[in-house]
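Listed below are the structures to be examined.
Rule-based calculations on the coordinates, nothing more; no lab input. Please read all numbers here as calculations on a predicted model, not as lab measurements. Cβ atoms are built from the backbone, for glycine too; each structure is taken alone.
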Structure I
Amino acid sequence: MFAVVDIAGQQFNVKENNKYYVPRLNAEVDSEVVFDKVLLVSDDKDVKIGSPLVSNMRVTAKVLAHLKDDKVIVFKKKRIISYKKKVGHRQPLSRIEVLKIG
């Protein structure tokens, strides 16, 4: 069984007992989070597609950790005028484990 869930404006294809990195959530570590914006649910027999959401469907997940992604370096340079600019960015993430779909 899997579901497509909207988490912080991004769509994730999630399955039970799997772990995912999602944008930083406003929840404590080891707490449970419920996602109500379920766009699609599929099991072995049936596929339910929402318009836009599937009614009476929830995905429950547990927050495992808050961390930062790998650093992305942005480097800009213009040769003749001696312009250089180097900026780094690390995206804040949360690691979750999906406990239940339904």
Structure II
Amino acid sequence: MQNSALESKGFFRSLYDFSFSSFITLRVIRVLYVLITIILSLGAAVLFFVLVARHTPASIAVALIGVPLGYLVYLIVARIYLELMMVIFNIGKDVRGLRERAEASGG
């Protein structure tokens, strides 16, 4: 199967494509998820240690229960949002492919 215009351009050509005929979202989304995971992990670790260092029962309870729970919720929400974006762009890519095949077959 031939590559569509969405996949055939390089990253920088797609980045400076002012007609938006090619998208970088599908290429960037994986890197973005890694960055989000790293930032959330570092933030959760820092918050955990800050709360434990306060030495109060409430802050220790929040550190042991709230921080991991909040971390998981934020990571799940970020993952769902990014997957939703990928699905939308993949739907667009599929619709474009269907349209190109219909035009090529004369229909």
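Quick rundown of the values:
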quantity	calculated
Structure (I, II) behind the derived value 13.1 of mean count of other Cβ atoms within 10 Å over residues 37-44	II
helix-only ellipticity at 222 nm (-39500 (n - 2.57) for each DSSP H run of 4 or more, over all residues; to 500) derived as 0 - corresponding label from I, II	I
Given 73, 26, 22 for Cα extents along the principal axes in Å, calculated: source structure among I, II	II
Test item: relative contact order in percent (Cα under 8 Å, 6 or more apart) calculated as 25, pick one of I, II	II
